[in-house]
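A.B. asks: Below are structures written as structure tokens.
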Structure P
Amino acid sequence: MLKRVVLLTMFFIFIPLKVFAYSASSLIAMDLDNGRVLYGYNTNEKRLIASITKIMTCLIAIEKGNLDEKIEVDDIIYKSFGSAIYLEVGEKITLKDLLYGLMLRSGNDAALVIAKYISGSTQEFAYLMNEYASNIGMKNTNFVNPHGLEEKDKSANTSSAYDMALLTKYAMENSIFREIFKTKNYTTKSSTKSYVWHNKNKLLDEKYITGGKTGFTELARRTLVSTASKDNINLVVVTLNDPDDWLDHKNIYNKIFKDYQSYLILKKDDFKIKNEKYYQDYNLYIKNDYYMTLTKDELKQVSINYNIYKLKDFINDDIVGYAEIKLDKKIYHKEPIYIEVKKVKEEKLSWWQKFRRWLFKW
């Protein structure tokens, strides 16, 4: 018996086991293409989020503001503390420049100026933030300010790893946001001085990282959102209260890139619906290929359901249904199916035939 224990002990000592233990209180890895959660724990737990709040602030400013408008900084910046881009009262700076200062340097003064410009006050801007959150589907989120610091009355922005991943997925659909989110360095001039900003997010040194936002307060501790793309796999990772967030993000990306692959599920150039009879005299087609990030075992479980509408009247390029991609009985994507109405070819007539037809009309 003793010999068996010794042998087993030696076996586990000399056989290397690669085990990742993440240090975050909450963690999620989500597919940016369809919102599928590939990995996570405590994903819906409400926690303080600190400066990753600014993802929402940036998104709203892009959608609601004029990026080229020059904003005059007023004394609202005196309410700012913590990280800053050191704006001065009376200085004029574009909204676009403020957004780069907000995201690269986590400028709390920039957040206050942006909020007042968009909504007139930080309180009204917070209402707008919560309206956006509701529309996006963030069910465990509440915003009280545009920067993420705790207020004097102890109130603070709270969210969950899942909600912040959902927000980032939505934001990454905006090309202007994507450009700001991935920027390492930015240089600009206001009416009074020049700025040179370097992004605090050192994950951007990794080739596959496409963006990110850091956060920290004494109560929230370290929070981090990052996005990545490799071999047609597009991800967002969120960690809350994570003392080792840089390493955790890299480890989970490497694990997913190793375990998953992007598979072609729908091919637009070879699209056919077997046994479809209602539109058998017409050509049905899709406009896009569809890829899905899956393990080899998951690929076997993917199914395609063709939901076809039996329309009586239709014209060329009308949508006549959807190809629904399912995994574990859940629909992750709906690809529109279009109809091609074949045009009747004009009959080619000789001049004599045309003349005779004209003549017989009389």
Structure Q
Amino acid sequence: MFGKSVAAITVSSSAVSAYICKRGVNNTFEISFCEESPYEGFSDGAFFDEDEFSYITVNLLKNLKENAKGRINKIYVGVPSAFIRIETKKLKKDFKKVKRIKYDDVVDLFDAGEEEISYNGFEVVMRSPVNFILDDNAITFDPVGKRSSVLLGYLSYYLVSGYFTEKINKAAETVGIEEISFVYDGFAEGAYLLGKSEKEIPSIIVDVGYISTGTLLFRGRGVIAKDSCDFGDGYITASFVEKYSLSIEAAEALKRSVNLGLKGTSQEYYSVENEGTLISFPVREVNSIVVERLDELSGNLDDFIEEISSKTKRAVSIYLTGSGLKYIRGAKEHISKRICLPVDIIAPDLPTNGRIEDSLKFAVLDFALKDNEKNNENSIY
């Protein structure tokens, strides 16, 4: 870091991106450097082309360092759900008598839970509270300074696969970056995108990418469940390529024309240019292909909701975000209808560029800026 700026890298299923940023007015962002490198992506916790990922990561880190004029000594790296494991613990500390809770008491509680974790190729890189309970079942998100004879913590631990950290650490070592701070990007999105009142109830965030989707359950101040599946708008593009023998460019253009709100009468067509020839496709047929793909996502979301039913007794709010939905008009409505639950879109709350495709970027940058601004000795993460 230099001055009040931070350096960060985000890893989506279509690109690895690097940023240098400082806080702007009204909690906005002033990005002084941005570079994006498309790549093959990942599936099932592994990169399709490991050498490619390592190569572009080294280049991005090198460019970050050069643009910061050699003054960067720490990089924040957003980690996708595919490389994350979450452990939740409910722990109790009995003080025997009423006392004022100290920061060290909270740290001791977190440390006790971490000792119970089986790592199996993962390492804890972050930890956060869901909530704390004090005397008389009083719920709080920050117990420090409060008086109680007990401290009960519902705590989340975020573990990153050694496979992922090894590749990032090797790239950092290659260019002389001394410190890497790994950030679970799903936690960052929940903490940044959800307002104070929204955090009081369980919330599901579904971040749809190009070939991967991360889903999480955010409650209180932490993530208590997550999922990752192979789905994104890239699969819709691939379906058009296969069905209509289109070029990638034409298939992308067709995808961007889709509007699921159209009825699809015999007189309605989408038209795109493919290798110099204008071709038309029936709206009804094209929309059915998109719907079939969206049903895969909806089915996965249905399964996730069923899995988390034991973790929350309250109705959840469901939010969609991510670059994989920015071109599919009517996707939210279809998914809501498919799972029989209300679904909303969530995006960064910014004056000029609060777009769903920027949720990941601004969430990781917001986390990095807040982490940089606070006194790390008073952090429980």
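Only the coordinates and a few stated rules stand behind these numbers; no lab work does. In this text the structure is predicted, and so the values were computed from the model without any measurement.
A.B. asks: If semi-axes √(5λ) of the Cα gyration tensor in Å computes to 47, 35, 18, which of P, Q did it come from?
C.D. replies: Clearly, the read-out refers to P.
A.B. asks: Still on this structure: Suppose semi-axes √(5λ) of the Cα gyration tensor in Å, for residues 152-303 alone works out to 39, 23, 12; of P, Q, which structure was it derived from?
C.D. replies: Numbers: P: 39, 21, 16; Q: 39, 23, 12.
Computing semi-axes √(5λ) of the Cα gyration tensor in Å, for residues 152-303 alone on every structure in P, Q gives 39, 23, 12 only for Q.
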